[in-house]
Each structure stands twice: as C-alpha cells, then as structure tokens.
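Just below sit the structures, each encoded as structure tokens.
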Structure P
Amino acid sequence: MMMDWDGYRRQLTTGVTEMGQLSPGTIRGYGELSAAGEKKDLLGPKVRELIALAVAVTTRCDGCITFHTEAALRHGASRDEIAEALGVAIALNAGAALVYSTRVMDAAKAYSGAPAAAA
C-alpha cells in the first residue's frame, strides 16, 4: 500500500504546530538545532537534504522521509541522486548490522565461557 505522503506531511505539520503550542521551547530548540548546518552552508541545502534522507531511512522515520524528500526535490535533487544517497544508507545499515553481529558473537562467547575476541 502506497502512503499519501503529502497528506501525511500536512497531518504532521498540524501535529507539530499543536506540540509547539504545548511546548514552545521544545519546538524552538528543535528549530535551532535543525538550522545549525545552514549557518556555514558548506554542504548546501541539496546535500544536507540527501544526508537527511539517508539518516531518515536508517532511523525508519516516516515523518523525516516526507519532509526531507519534498525539500530535497525542491532544492534540485534528482531521483538518481536520491537513490544514490539511499544506497549509502542501505550499505551502512548492512555494515552496521555486520559489525554489531560480531559484538553479539563476542557476548555469546563471554557468556559461554569461550575466549572472547579482542575489542
């Protein structure tokens, strides 16, 4: 089932607005944190949005996906560029799973009394 991304983005915008009314300092702080990378603008908005999309995929954040996909396209990202950024996310997720799998095996050795690998 395909998601109504535009409708979801509108729904989230309403929810964030309501959250801002309940906790304005939280939203203000989030806004400042989100804008911090724009101050030097070394990467440019398109690259920042491509990075945001890769992170959104690795953190499984649908809200991040809808906002940052729209922003990446608005800043001139092509579908090919988005796919390349997502390829990096996919590779890193697989790599992270592999690295952390070695930690599980190290813990299993420790609990079973077998010699542990050097950290």
Structure Q
Amino acid sequence: MNKIYQYDYIIIGAGIIGLTLAKELISKYPQRTIAILEKEEDVAKHASGLNSGVLHAGFYYTSDSLKARFCVQGNQLMKSFCKENNIPVNQCGKVVVAANDEELKGLYELEKRGKKMVLMLS
C-alpha cells in the first residue's frame, strides 16, 4: 500500500528561488512542513547553478514594473544577507555601451530607468 504524505507547502524546484522560498517559509512558520520536489539528482542544476554571480540592478525593466521593484529589493536583500554572513560581494558596477546610433537611443532609455531605480532606493 502506498503511503500518503501531507505537507503544508510543496515547492517545485530546488534552485535558488525554491530554496529561498523554503527558507523564508521556515523562518516565518517553523511548525509548518515543507516538501521540495526536484527532478534532478541535486539542487541548483540549471539556471541557479550556472549563475554568473551578477546582482542585477533592474534597469532593463520599466521602472514602474514589479520585476524592476523585485529586482531592486532582491539586490538589496542579497547584499544584506552576504554582509551579515561575511560573504564577499564584488560591487564593481556595470558598463553598458552602444555600438551604433540606434543602440545609443536604447542606452539613453536605460540611463533614465537607472536614475529612477536610484530614486526607488532612496
């Protein structure tokens, strides 16, 4: 006979998002149970494991979008987490260049978004 398991939360995927979600749930609801389902043999086998280490600033998204807001907030939270846990972060910034006049128009748009992101951080 098959055993039936019951959990308060089931998270599909053991990448950075799934594991972070599990960590937050455990810290907020320590008595709840969580199952994490992963199709691979280990955690972080896809995008999370191939991460370049960049903490995105969010300026590729429109400044009033949820993606931009979450990106900025996530960036701040990650830096705080690293600082609290003595994990070094290379805050080297980012250089974006245009190869032609058409790309230059896009570069000005990114500059506007970046300035709005700075205001969001204030």
Structure R
Amino acid sequence: MTARNQRVAEEMKKEIARIIRDEVKDPRLEAGLVSVTGVELSNDRHYAKVYVSIYGDEEVRNQAMEGLARATSFIRREIGQRLSLRYTPEITFKLDVSIEHGDHINRLLARVRAGEHADE
C-alpha cells in the first residue's frame, strides 16, 4: 500500500469509528460493542475493506454485522464529505477475529503452563 493510501486508510479508520460510535442510531451497534481495527484500501482507492472487532457471542456479532451492512451507505456518504476524497470507496465490512484467536492461544498456553507446573 502506498504512503498516501496508508494515510487515507488511517483517516477512514478514525472517521468510521467516530461515525459508528456517535452517529449511527442502531441498537445492534451499541457503544463499545464494535471497534474498527483496520482499513485496507485497493490501490486505486475505489474499494475499502473495513475490519471490525465485535464483542459478544456469534448472535451478537451477526446482528452487529447486519447493522453495519444497513448503515454502509450512510457511513460511505459521511466519509466522502468529511475526507474530501475525489472518489469515495465502496465499503465492505469484514469481521476481525484476530483478538479472539489471540485470546484463545493465551488460554491454551496458560493451560499448558499450569500442566507443566503441576508435574513438578
């Protein structure tokens, strides 16, 4: 990704997080439930994958993803106005489960360590 695309992606990340937190009025997107973890722009900046982490079980995550899908056009319009982009990218929300994977690995490691100490 070019330096310009990285700057635009970082600005988009901040603005999308702010829009979701402060302006999207959907109960499926409660404050603190959805975190924007990253934005990946295509080289031509026509497409953006917005990665989100959602706290909750699978049903909560599915509901929140539906809420984001419903708010996509509003978020895209706001991004275009706020960032004064020549072309506002098409936005696709993707669930980021890396935090959950890391937590799972930490729990497994803790169990392994506890098992090692039990044998001593």
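Coordinate-derived values only; no laboratory data. Quick caveat, the model's predicted, so the values are computed rather than measured. Cβ atoms are built from the backbone, for glycine too; each structure is taken alone.
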Checklist entry - Where does the value -20000 come from, among P, Q, R, when helix-only ellipticity at 222 nm (-39500 (n - 2.57) for each DSSP H run of 4 or more, over all residues; to 500) is the thing being computed? => result R
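Of structures P, Q, R, which gives 3.9 when distance in nm of label points 7 Å out along Cα→Cβ at positions 8 and 88 is computed from the coordinates? Walk me through the intermediate numbers first.
Numbers: P: 2.3; Q: 3.9; R: 1.4.
So the calculation was done on Q.
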